[in-house]
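There are structures below to look over.
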Structure P
Amino acid sequence: MYHPRMRESGTVEGDATRVRKIIHIDMDAFYASVEQRDNPELRGKPVAVGGSAERGVVAAASYEARKFGVRSAMASVTAKRQCPDLIFVKPRFEVYKAISRQIREIFAEHTEIIEPLSLDEAYLDVTENLQGIPLARDVALRIREKIKAETGLNASAGISYNKFLAKLASDHRKPNGQFVISPEMGPAFVEKLPVGKFHGIGPATGAKMNALGLFTGLDIRNQTLEFMNANFGKSGAYYYWISRGVDERPVRANRIRKSIGAETTFSTDLFEFNALVVELRPLVDKVWRHCETTGSRGRTVTLKIKFADFEIITRSRSLLAPVTGRDELERLACGLLEIEMPLPKRVRLVGVSLSSLQLGDDAEPQLTFGI
């Protein structure tokens, strides 16, 4: 919740001397950089991890590829059209996970308050860091230097007094840089920012804001809290406060994922029920393996279908009690597929996810594994 008692300095009434020190670490083009590190022939060349020249989706793009407009989640065909020399590389998730664990150990040398967002980025609260380094910018520099020394990879860092601004700051000097947004800079930095650059404001919300005459942080700041709530519901207060450089969300260690999913793109479009079931089974295995590893259980099963023309549909079923086993998860997923039979057209991708996971009240965006 956001309260008027919050001050733009990043402090809270009753604790006016305490300003949080938060670092956002973001690895630069992580998957692609790992592939370039391990294969010298890829260095300096446009690389896309995931997909192929004919099918699939780009999971990550090197900076050389980004110059051509290639980005993650882009259809491989589109990426190849924009960058004819693009080199597609099969992802090696086990390698990326091992490096991520190595990086996490470096974080842990400085703070126990680590909030991972994905394999390649995390928030760190270093207000009271374990090595007693006075300046957060120096903590960030040491972390980046050690990551480079131990993994050969570059990381960028944003340093500020809250999570929202730390995230903005890490993008400001990418790649291989860092930037500080101090309490004195925060409100002015945000007021010049286009709403489309706000973390948490996607294209649809950005378009709605533009239609209401809101184009920058200053435009939002000029609105009342009542106006923002009326137009943006429960997110209105969040937008209202971050436009003032205020974000009191704590860095939360050991967050529990809200959902877990797996999906796969076929080399040839499929149509028959039995063929699709064969493809669903390893996805169910992967989702349930995560549940067994973490001890988490979920109540909502979702089937995702992407047709050959890229239309996507999802179908879900929620239970009163959590799914109890791998076979039940497969039965529910296949049942959702069976209801859709016969399919109106051929299928290029299927996915399975389990949500409403139970282990705590924290939430994290869905983690999706490609196969």
Structure Q
Amino acid sequence: MGQAGILRQVALKNLRDMTYQEMLADVNALGEKPYRASQVYSWVFHRGATDISEMTDVSKTLRSKLSGIFYIGGVNVENVRTSSDGTIKFLSRLEDGLTIESVLIPEAGRLTLCVSTQAGCAMGCVFCLTGSGGLDRNLTMAEMAGQVFAAKLLIKPDERITNAVLMGMGEPLANYDNVSRFLSTLVDPAGFGLSHNKVTVSTAGLVPGIRRLGQETKVNLAVSLNAVDDATRERIMPINRRWPIEALMRAMREFCAHGKRHVTIEYVLLKNVNDSPREAMQLAALLKGLPCKVNLIPFNEFDSSRFQSATPERVSLFHKILMDAGQAVFVRSSKGVDILAACGQLRGEKSVL
């Protein structure tokens, strides 16, 4: 980012970094009527304006006022790769030079955008490529929204994003305030207009964040569990030392109590780590009574990992044991493996694209 860009960022506010209520307060402060805020908000998030001058139904006087205070900033897509299965991964550069990756996943009847919420990740899950480089910083609301706009430019005119999952780079609940503000626009009919039940927030298990998400939103929750005992989970997911499985299970039950919701349990199957028949039976017992479904995810291998995926026979047996126990369970077929776009493979470095 050049010096002029840095000065602009310091001096002006990014309209994509504002909720409707924040925009309303600023427009009111300019002495304008409230409906003007609705116009500006619609131009920014629903109609996808990239410059204030595009707001043709806003008076020139107000556009001039806005231009002295605001700008519309996004992310710059630098690299796009398409998988043999149609999955699209794109790398974006942020205004401070950091990079992030996002993924568009086409499936029958839907098109899902996987959004990153942090540059890097601090969770340290040992089977995840994203966390191997640590955390650079949280993403702003504008940078999350920017991924949506960037994705829209990569799809066909007759296509639309139907679902959004906050499962990209980072731990969403460790960036709760910015994520919450982004979610408010994501599900706003005057914003991006997605249904609450088409939006999922994934977490490695930040218990306070799960509680807040349940109390403050109507979106879905996915939890990366990946083990049935604390010793194993601590070994592969350090967050378990702070919030062990018992506390995590309580938080999930509390989440489900709000609005009769269910949770998606993500379980990455690692060979000879968490894939035994005994662990399948323990998982069924652990989840008994919890409104949930289980996604079994054969580990997506990458060069620097010391883990291997569970064998197809182990995956099948694990699945059968859960099915026989009456659990809703699915073996998730990972998309974009050939371009490192699958679960746990994102990494904001141009060199890996």
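Computed from the coordinates by the stated procedures, all read-outs in this text should not be read as laboratory data. In this text the structure is predicted, and so the values were computed from the model without any measurement. Cβ atoms are built from the backbone, for glycine too; each structure is taken alone.
Looking across P, Q, the calculation of mean count of other Cβ atoms within 10 Å over residues 40-47 that yields 15.1 traces back to P.
Set P, Q, criterion distance in nm of label points 7 Å out along Cα→Cβ at positions 24 and 112: the highest-scoring structure is Q. Using the calculated result 1.00 for FRET efficiency 1/(1 + (r/R0)^6) of positions 56 and 304 (r between Cβ atoms, R0 = 35 Å, to 0.05), pick out the matching structure from P, Q. Derived from the structure labelled P. Comparing volume of the Cα convex hull per residue in Å³ across structures P, Q, the highest value is found for P. Taking FRET efficiency 1/(1 + (r/R0)^6) of positions 32 and 96 (r between Cβ atoms, R0 = 25 Å, to 0.05) as the criterion, the highest value among P, Q goes to P.
Given a value of 0.35 for FRET efficiency 1/(1 + (r/R0)^6) of positions 104 and 328 (r between Cβ atoms, R0 = 30 Å, to 0.05), calculated from one of P, Q, which structure does it belong to? Source structure: P. For mean projected area of the Cα convex hull in nm², for residues 144-263 alone, the highest value in the series P, Q is held by structure P.
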